[in-house]
Structure 1
Amino acid sequence: MAQAIKIWFDPEADFLEVLFSEAPGFMRETPNDAVMERVDGEGNVLGFSVLCVSQLSKEKPLYAQLTAGGIV
């Protein structure tokens, strides 16, 4: 079954957000300073955000590990 996702880019804030769910949650740090994960009260990943998108290397991909069944 296909799942809709919401992708939001704010060029003024240089911020990208990807949401898998509109459920209530909060932002939590990841080992990568540029990436925050959005999780619910049980720790399930609802989405993620990337800060300073324009400063990312064009030579290599950004790697981040999200917990609780998220993206690696």
Structure 2
Amino acid sequence: MFGLTEAQIAEFGLTFGISAFILYMLFIIGHLAWESKAGKFGTFVLFGGLAFGMLGFVSKSIIQWYFEK
């Protein structure tokens, strides 16, 4: 499709699609903290707890880039 292989489409989807989804989830967490009037510490806990899983995806991408270089 459009001169791209299946592997290229999958890599694009995993890289940009999941990155966009992570940014959207960060927006949702921020909105949740705003609506609940969580304060500074509560917002930190929300971002720390809910966004901790995203750290693995970002770390994997950085480590992968480092070893391919």
Structure 3
Amino acid sequence: MDRLTLFGLFAVTAMLVCYALEDRSRWFVLGFAVACALGSVYGFLQGAWPFGLVEAIWSVVALRRWSVRRQ
């Protein structure tokens, strides 16, 4: 596996773990947002811009959820 593939594997694994643990703490929601942003970067670097765009949108949605949960 090359470095880009490992980066993508890390991003998607972090998304999965943070999503599964979201109910435990609002910090996992923030972690999910960061992992989605990493997934977006991976998508764009790989050349799959639709994937990168959708992951960027998910990152914004998760940041909004984290912000609402903070209150």
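Just so you know, all these numbers are worked out from the coordinates, no wet-lab data involved. It should be emphasised that the depicted structure is a prediction, and the values quoted were computed from it without experimental measurement.
Numbers for the structure displayed
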{"read-out": "Label whose coordinates, when helix-only ellipticity at 222 nm (-39500 (n - 2.57) for each DSSP H run of 4 or more, over all residues; to 500) is calculated, return 0 (choices 1, 2, 3)", "value": "1"}
{"read-out": "At a computed -0.99, -1.07 (log10 I(q)/I(0) by the Debye sum over Cα atoms at q = 0.23, 0.25 Å⁻¹), which of 1, 2, 3", "value": "2"}
